Structure I
Amino acid sequence: MKISNTKLLLLLCLFLPQLLMAAGTPTLSTPANNSTGYMPNTSFFWNAVSGSVTYQIQIATDAGFSSIVAGREGLPIPRYVPVDALPFSTLYWRVRARDAAGYGSWSATFQYTLSIPPNVYHIASGASAASIANTITSATKPALIVFPASENFTFYPTGTAKFLFDLSSLENLVIDGNNSNITIANRADVGFLRIQQSSKICIKRLTVDWNPLPHTLLDVIKVDTSEANTLNITVRLRKKSAATGDYYPEITNNPGFTDYWSWAYLLDKDNRGAVKRITSSSFGLQPSDVIKQVCSDPPTYNIYRKNSSSGRFFATGDILTIVCRNNVGSFASTTSCTDITFDSITNYSSPIGCYYSYDGSDMKVLNCQAALKDSFRYVSANADGVHCRANPIGPWVERCSFIGNSDDGVALYNKGTSVKSKTNDTTLIVNNEFNNLKAGDNFTIYIPKLGIIPDTSFIVKTVTNNGNGTSTIRFSPAIPTAFYNSMTDLGNTDLQQNVQLYNNSRRNAMFMVHDSRFTVRGRGAIIRAFNGVVSNTKFYNCSSPGILLYNEAAQWYNGLYNEQLSINDNDIRDCGYDGYGENAGAIDVRFNKIRFSGSVYEDSISPIMPNKRIHIRNNSIKNAAKHGITLFNTVTGLIEDNIFTSTIPGFFYSGNHYGVYLNTTDSCIIRGNNFSGDTRPFTSLYYKVNTTNDSYTP
């Protein structure tokens with residue numbers, strides 16, 4: 001049917017305003033209108049507006065918004081945390097959404113009063129750890145605890161406790177370290193802080209170190225290759241400072257170190273904080289492998305390990321580190337805590353990692369550092385920078401730096417709850433380990449050996465503890481018959497083989513990693529989450545890929561998959577040279593099943609596509625070790641306007657090299673990526689296998 005110009009104009013007049021209509025109006029939620037709070041870095045939340053691309057928030061000290069004190073444009077998530085403390089004042093805040101047609105209307109304005117806690121307590125100079133803990137726990141809340149300015153505290157923990165401060169059941173508490181310095185002495189196994197079952201806590205302005213350190217450094221002064229399949233090296237203890245006799249911890253006749261011995265790895269001697277560029281980023285050395293040489297000054301040792309192929313990685317002049325992280329405390333660990341802020345804290349070491357949130361929510365890590373104290377330091381914390389398991393609201397990490405960590409920079413995930421047995425299609429018996437399912441939660445079923453999940457998700461109706469290490473989970477709707485029949489791996493001793501339940505209600509939603517820096521042994525960021533952002537962040541010399549969206553199915557059963565993630569404007573340089581990078585991109589997205597290989601299970605690409613709406617835009621990738629960006633197991637992904645460069649002549653890993661590599665994808669868009677600055681010979685700039693409806697624009 002032919003339409004006249006007059007009718008066409010009429011149709012345009014009728015429908016064009018709707019097509020160009022700007023985004024809807026957000027509804028504000030937290031903090032509630034006319035409420036009062038005490039957290040200097042308040043979390044702001046509002047509802048997601050359908051079809052919106054980004055949000056803008058403004059926070060002001062006047063209702064007319066002429067005196068704006070905080071805010072941000074371009075937020076892809078309906079959440080905001082100010083990286084700088086807000087003023088104690090009556091505040092006004094509003095939000096608007098933006099879509100392809102432009103900004104919509106501002107929301108209603110909410111009023112919020114940020115107040116100094118009314119009860120103020122001062123820590124005395126020279127106070128003991130016990131008296132400080134007593135002040136914190138006995139304070140009338142809301143409370144402000146203030147340390148003396150720039151004081152130096154040295155604590156000597158005793159007993160079996162694994163944390164210097166172990167706190168619980170706190171609320172509305174601000175602890176201001178006032179730029180004080182804390183040293184934990186004579187206990188390399190004791191962590192700094194643990195908080196449990198608490199909410200609305202802020203800890204800020206502290207520096208923490210350990211003496212002796214929970215790791216050691218040794219120079220490799222001889223490598224003996226005369227015996228096949230054997231590690232045989234001579235190492236010499238390094239100095240910890242310029243002081244005479246101030247060495248790193250000894251590795252023999254030193255129970256305070258060897259009782260917590262974990263593993264070792266080689267460092268990049270020319271790039272402090274980084275790992276030597278080899279395919280193995282850890283070695284399973286043991287105290288029994290070490291013999292101290294007689295009358296050696298500085299202390300010198302022979303390390304001999306039969307049936308080890310690791311000798312090929314060692315060379316004279318290398319620096320070896322051994323970390324102690326068995327049966328020790330972390331720097332700051334929280335369990336079942338909500339709205340926890342760590343602000344402007346520096347840790348120079350730690351027995352495990354830095355900031356942990358288990359079964360909590362809305363942890364904020366702002367202006368914090370895991371840092372190398374001086375030129376004698378090459379390692380900071382012994383594990384992850386930020387580690388969040390099963391958080392409904394994920395962490396907000398901004399303006400932070402984690403250099404020299406012995407494990408991943410950021411790790412976001414949930415643990416699989418292992419299924420013990422099937423009762424019927426609406427009732428399962430599960431192991432209680434890592435079981436965090438509660439009535440009303442939404443979960444997914446995952447079969448590791450098949451690498452599949454049902455199209456249906458399930459709502460928990462009841463959870464009954466059976467008293468024998470298991471619980472009975474009743475849910476709806478019923479598991480589809482074909483899928484129910486395929487659930488045959490149940491009750492195995494090796495839990496990673498079992499059918500598992502993953503709690504979708506605890507997926508680290510609305511997380512933010514922004515304007516930070518990571519140089520770590522491991523992944524810069526390994527993420528399994530929903531609706532989050534990694535942006536404007538530097539991933540330099542991470543031994544594994546810079547950003548990895550990957551379920552660890554074979555070893556840790558950490559997962560599960562990712563949805564609605566924005567990975568944009570990051571700078572990724574010289575990452576991915578250990579085993580995780582062998583077949584990966586500097587940004588790597590995939591979903592795994594497990595397969596048996598030799599004598600162990602290993603990760604293998606799944607046949608399904610659970611990852612959705614993964615947008616990878618405007619990132620800079622330099623010296624990719626194998627591929628530029630790999631996007632697997634994904635529907636509606638976008639790889640756009642990324643820039644690839646090189647300053648080295650070849651790739652770290654041999655084989656085929658793809659700029660953008662797609663496998664098992666549907667409806668993904670690849671466009672505008674620039675490879676002109678990467679002069680190495682790619683096999684193909686764009687390679688795809690098992691894809692549907694994908695589009696590529698050079």
Structure II
Amino acid sequence: MNRKNFIQSTTILGSALALGGSPAFANIFTPPLEEPWFDKSKRWAQLAFVENDPGRYDPDFWLSYFKRIHADGALLSAGGVVAFYPTDVPFHHRSKWLGNTDPLGDMMKGCRKMNMSVILRTDPHATRQDMYDAHPDYISVTADGQKRRHWANPELWVTCAYGPYNFDFMTKVNKEIMERYQPDAIFSNRWAGHGVCYCEHCKEMFRKASGLELPKGGDRLDPTYIKWNAWSTGRLKELWFLWDKEIRKQRASARFIPNGFPDKQETGKYSDFFFADQQARQGVMPPWGNAMGAKELRAGLGMKPVVGIFSVGIEEEYRWKDSVQNDAEIRIWVAEGVANGMLPCFVKFGAYIEDKRWMGAVEKMYQGYYKNERYLNNTAPMARVGMVYSEQTNRKYGGKPWQQKSREHGLGMYHALVEDHMPFEMVNDNLLDAEHLKPFKLLVLPNIAALSDAQCAQLKAFVDGGGSIVATFETSLYNEEGKPRSNFGLSELLGVTYDNGVEGPMMNSYLRIKGDAGKGGYHPVVKGLEDSYKIINTVYQVKVKPLGIFPSPVTLIPTYPDLPMEDVYPRIQETDTREVYLKETGKGRVAYLPGDMDRSFWQMMSTDHSTLLRNTIRWALNEVPVADVETAGIVDVAVWRQKNSMTVHLVNLTNPMMMKGPFRDLLPVEAAVSIRVPANKKVTGVSLLMSGTKPAFENKDGLVTLKGIQILDHEIVALDLA
């Protein structure tokens with residue numbers, strides 16, 4: 001539905017409700033509609049009620065806070081495992097503390113008075129004993145035939161996501177919620193199941209669909225599991241469409257929002273609006289993980305609104321849901337999301353508040369984003385580098401020793417790009433057509449091993465059209481089903497053929513850094529490594545044969561003994577085995593690294609690996625980045641267009657806790673930024689939005705340069721354009 005039709009249909013709906021076409025609740029809860037609600041709200045607040053909140057928490061406290069932080073969207077818990085309103089659906093468990101109250105209705109009225117968008121949350125993944133007694137077939141079953149008790153609360157039972165509990169019971173719950181409260185959407189948490197369910201319904205449906213019995217385990221490479229994964233994804237898609245259809249019957253503008261649909265491309269195809277539930281760091285995880293999730297979703301959704309849910313608490317595996325994080329950690333995580341196009345949404349578990357320490361940090365951020373809202377209404381990212389990610393590779397590639405931890409190829413490449421301060425986007429490998437690739441000059445393929453013939457053809461067409469490519473390791477050596485090819489699907493493009501093997505792990509092996517004797521210098525890919533002679537090699541490398549003549553700035557020094565100490569010397573000092581294959585083709589450039597350089601970088605964090613990756617990317621890009629940042633710190637960079645401006649987001653990740661949270665404090669860094677102004681645009685003003693200052697700048701030959709920018713957590717350079 002286009003925006004014009006959306007407005008017309010929702011206006012007609014509002015008139016019908018006012019005339020009594022739906023329950024009387026509708027007049028109270030339906031807001032005036034001037035634009036699609038999912039384009040309107042920019043700052044969100046989520047209250048995840050707990051069962052004893054009714055009668056205990058203060059709704060006025062929260063409504064006052066929403067107003068103070070300029071929240072214009074609310075996500076409120078409604079039903080499922082607990083109903084926070086006086087439900088009439090049989091076996092829909094009312095909060096024991098509900099009494100004659102309607103806490104959901106109270107919050108709805110308050111939010112609507114402030115013209116906020118409101119989404120109501122359900123959680124269908126667990127149920128009570130009375131439901132078990134009445135409908136035992138609604139309960140998930142384990143592989144050994146046992147009804148599944150809830151792992152965290154043994155009083156509850158885990159429900160089957162694919163059968164009548166969701167398709168029948170929760171459809172009735174959704175209908176009741178829509179009839180009574182007319183929210184803008186229903187968002188379901190944990191709706192997609194928890195692995196293979198062996199209940200009678202799943203057995204029958206899967207057997208009918210595939211002719212097979214359910215897989216006995218969760219091995220992602222098991223052919224039966226692959227078929228189950230496809231079947232379960234299809235079943236969830238049916239559920240999504242059912243709930244969405246029934247919700248729209250009650251309010252044409254409303255939507256069902258699935259939390260975590262398994263396929264990002266399908267998510268992008270069918271969603272107008274999406275919540276990204278990546279709440280905080282846990283374990284060893286860089287803060288740019290929030291940005292990576294945003295970019296992956298945008299690769300499928302395009303410029304549709306994505307709300308990033310962030311927790312004010314600690315998100316470690318031990319699930320301290322009533323905890324509070326350090327302010328610095330919250331600010332950096334949120335900054336990474338906002339800088340990369342997400343709308344912020346804090347989540348507070350339990351509406352009765354005991355620890356308010358987080359509230360000041362959220363208030364300051366939200367007020368800053370509200371003040372600069374027009375510069376956050378992005379129309380398109382401006383990055384010229386796209387890093388490809390592949391769900392089909394993640395699902396169907398692996399099993400051999402050198403294919404373990406295959407996702408770390410992408411993590412290593414991502415981190416190298418961040419260290420280089422390079423603006424870049426993510427690219428979905430199922431969307432490699434000319435229209436989706438049009439913004440990019442360079443595509444980076446970090447071991448995108450599983451590619452179809454059609455995808456390979458699209459990448460060749462990209463290079464034929466003047467684009468460039470950097471690829472690593474086994475890229476294109478497997479088809480879309482994860483089956484090995486006899487040669488690379490991109491063999492001609494990469495300039496090599498597969499030599500039937502992968503070496504490794506290569507103990508005590510090195511990369512020889514060479515100058516070009518004929519030209520009396522060094523190739524740009526080894527800039528900064530000229531004095532090193534040799535650097536550490538990757539852990540694994542694909543055996544290849546070149547199809548032509550290549551430069552040789554990096555060659556192999558084979559493995560030699562690392563013990564006893566007296567024997568630690570190379571047996572072969574020089575080889576002609578290249579470790580970086582570089583070629584120019586038309587207006588494009590192609591670089592292929594046969595080693596797992598990206599994964600090795602992630603595992604060892606060698607600065608030499610980072611330097612080589614970054615140099616190779618810059619050589620292949622062969623143009624000045626849209627924003628070039630010079631700083632001694634680690635700063636994540638994102639560049640956006642708005643209607644009459646462009647912005648450069650600078651997020652300061654420089655911190656001893658960058659890889660393992662939480663940040664203890666924020667450590668400011670200084671940066672110089674050069675920004676390429678779009679052709680035929682005139683700069684009428686430059687601002688530093690978060691610090692609220694007008695900096696000195698130079699504007700010469702289409703390049704705006706600023707020096708001495710102080711970045712604490714998040715700074716935004718805004719250029720007003722005529």
Structure III
Amino acid sequence: MRPLLRRVGLLVAVVATLLTLTALPSPSARAAEVPLSQGRSVTASSSEGVFAPAAAVDGDAGTRWSSAFTDTEWIQVDLGASAAIGRVTLHWEAAYAKSFRVQVSADAATWTTLHETTSGTGGVQDLTVSGTGRYVRMTATERATAYGYSLWEFQVHGTSGAPCASTDAARGRTATASSTEGGFTAAHAVDGDGATRWSSAFADAQWIQVDLGAVRELCGVTLAWEAAFAKSFRVQVSDDASSWRTLYETTSGAGGTQDLTVSGAGRHVRMAATERATAYGYSLWTFAVRTTGTDGGNGGTLLSYGRPGSASSSQSDQNCWECTPARAFDRDPASRWATSPTTGWADPAWISVDLGAPARIDRIVLQWDPAHARSFQIQVSDNGTDWTPIYSTTTGTGFKQTLDVSGTGRHVRMYGTQRATAYGYSLWEFQVYGTGGAPNPAPPLPADPADPPRLVWSDEFDGAAGGRPDPAKWKADPGTGQNAELQYYTDHDNASLDGAGHLVLEARKQATPGKGCPPDPLTGSTTCQYTSARMNTGATFRFTYGRVEARVKVPEGNGLWPAFWMMGADFLSGRPWPYNGEIDILEVLGKDVKTSYSTVHAPAYHGAGGIGAPYGLPQGADLSDDFHTWAADWTSKGIVYSLDGRTVLTLDKEQVERTRGPWIFDHPHYMILNLAVGGDWPGPTDATTPFPARMLVDYVRVYQ
């Protein structure tokens with residue numbers, strides 16, 4: 001059944017205006033650029049002492065590369081694949097270049113100059129360039145000092161290439177070790193749970209290794225050590241788990257969490273320890289591996305994106321509009337394929353994809369709707385007619401299944417033979433990874449914010465008492481609400497500054513003739529009996545990922561419902577809720593001001609089925625007594641919610657996909673502030689509800 005829209009009745013005129021937007025304003029204009037150089041392989045004409053080239057692409061502004069003390073020197077980075085370069089940032093140490101060129105190359109032999117100067121200024125030079133290539137080089141020809149050249153950071157930004165993915169490619173993979181202490185097995189280091197660990201025997205030469213399922217290009221390894229850590233160890237890779245190549249080695253390991261930048265390819269990754277730092281063995285909470293590319297850590301190239309699909313049947317009605325095979329291959333986790341209720345709710349049923357050319361298939365990712373297969377096969381074919389099984393199960397679990405397979409063919413099919421429900425079969429995503437085929441390049445996934453983050457947007461609500469919210473940041477969202485709410489949102493009549501650095505959203509007992517609401521439980525009237533305020537940044541600021549923070553004082557009173565939340569920006573171009581995704585940061589019911597809620601809503605979990613949790617202040621303190629700071633740290637891995645700096649809820653993307661359904665929040669959202677009155681959840685007002693009721697906002701900030 002089509003879900004009801006929740007709290008999002010936008011004025012048609014506002015939506016029409018927003019549909020004309022084509023780009024975000026500064027400061028987020030560069031948010032779509034992918035940082036391509038960080039952690040990539042880098043070389044230089046020379047190095048001074050320990051100041052190696054890798055220090056210029058490690059994302060750490062406290063480490064640097066320095067050259068010999070001569071004029072003609074260079075540093076270059078291999079992006080791993082051809083990329084469209086839009087910006088190069090040079091963060092110079094005091095020894096900078098007066099004359100230099102920025103160049104690109106497809107083969108590291110023939111170079112094209114994108115930028116050239118004979119009057120370099122040093123400091124931080126943020127250069128806008130335009131060119132395509134796999135290799136990017138800064139060639140210096142004249143020093144500004146008697147020393148050489150030195151760069152804290154050499155950053156290359158663009159819109160394609162092979163960035164270092166943030167997803168852990170080792171999570172859930174097969175792990176083995178030289179030994180195990182008690183029940184602390186190798187699998188615990190790659191389960192994504194920071195509270196479980198692997199521990200070895202109490203001896204020096206020990207190792208743990210993980211099988212990534214296919215040869216991958218590595219760019220980073222994270223080791224989160226328990227107290228029993230390694231003083232000397234190596235990080236190695238292998239194609240066959242027999243012959244090993246060393247990517248990193250140290251004899252002065254410090255323990256704690258070590259984020260190591262590496263460069264090399266292999267299917268198997270190993271941490272081989274040779275000297276203990278304690279009398280115990282070795283113990284790792286986490287052994288994580290990061291790889292290049294934008295395949296989300298799934299192995300190989302995504303071959304199925306945008307390729308033609310076909311199926312035994314498909315659904316297109318009011319319950320599942322355009323649920324065609326193509327929806328399973330669009331890398332859109334909020335759209336799906338489903339079999340027809342008239343012809344397809346029977347066994348067997350299938351969906352297939354034409355990869356365009358023969359390919360070697362290494363991995364399949366299936367993100368099931370609840371209508372999943374208990375028994376199914378993954379099959380390959382050269383001609384789309386004769387099929388060979390490469391995977392088979394009679395115990396399909398549904399939700400997200402990541403399958404290691406091995407086979408060749410142009411066509412790949414999921415062939416279901418036993419349904420797990422009374423319905424048919426339905427897949428949000430059917431992704432095929434491997435080599436060969438005729439893949440369509442998938443759009444790059446958003447990059448996580450840098451660490452430490454920087455403030456990119458804020459409103460401190462400074463201004464004279466009675467002033468309106470800044471129109472360059474907030475637009476009023478007038479109209480009635482959803483969920484049987486009783487207020488009418490005005491065009492900023494109920495939103496103002498108090499002159500003390502606060503925004504005031506005010507709910508009033510004020511009838512609005514001509515504006516219809518659900519019947520008021522107190523009077524029975526269908527005329528809206530209350531006014532309030534709702535406003536959003538949909539027309540002014542949309543963003544993906546970051547720390548979103550607001551300091552708010554909520555009101556107390558039966559029927560009041562203050563909220564600070566975000567909606568997927570595609571809602572403004574017509575995609576209905578919950579397919580656009582909703583991220584609720586703060587919701588408090590005025591009848592219980594000791595409890596706050598944070599929740600996410602998506603097609604597979606929304607409304608009362610949304611994923612979230614209630615929480616409160618220590619010792620059950622009253623949230624309405626003072627200002628409190630609600631925040632959401634939103635990345636490609638999930639969302640961590642906090643109240644006054646204390647973590648109250650963690651939503652892990654991988655866990656949600658494995659247990660609840662697709663994660664649909666990796667795209668631009670915008671912020672909303674509102675104070676609702678009445679409705680299904682908070683319940684009605686009564687004689688004790690104070691009017692006017694005020695929600696005070698001290699600030700809203702976004703860090704990226």
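We did not get these values from a lab; they are worked out from the coordinates using the rules stated. Predicted model, so just to flag it, every value in this text is computed and none were measured. Cβ atoms are built from the backbone, for glycine too; each structure is taken alone.
Below is a table of values for the structure above.
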| quantity | calculated |
| --- | --- |
| Winner on distance in nm of label points 7 Å out along Cα→Cβ at positions 212 and 508 once structures I, II, III are ranked, highest first | III |
| Origin of the derived value 19.4 (mean count of other Cβ atoms within 10 Å over residues 316-323; candidates I, II, III) | I |
| Among I, II, III, structure where Rg/Rh (Cα atoms, Kirkwood Rh), for residues 428-475 alone as derived comes to 0.99 | I |
| If Cα extents along the principal axes in Å is computed and equals 100, 64, 58, the structure in I, II, III | I |
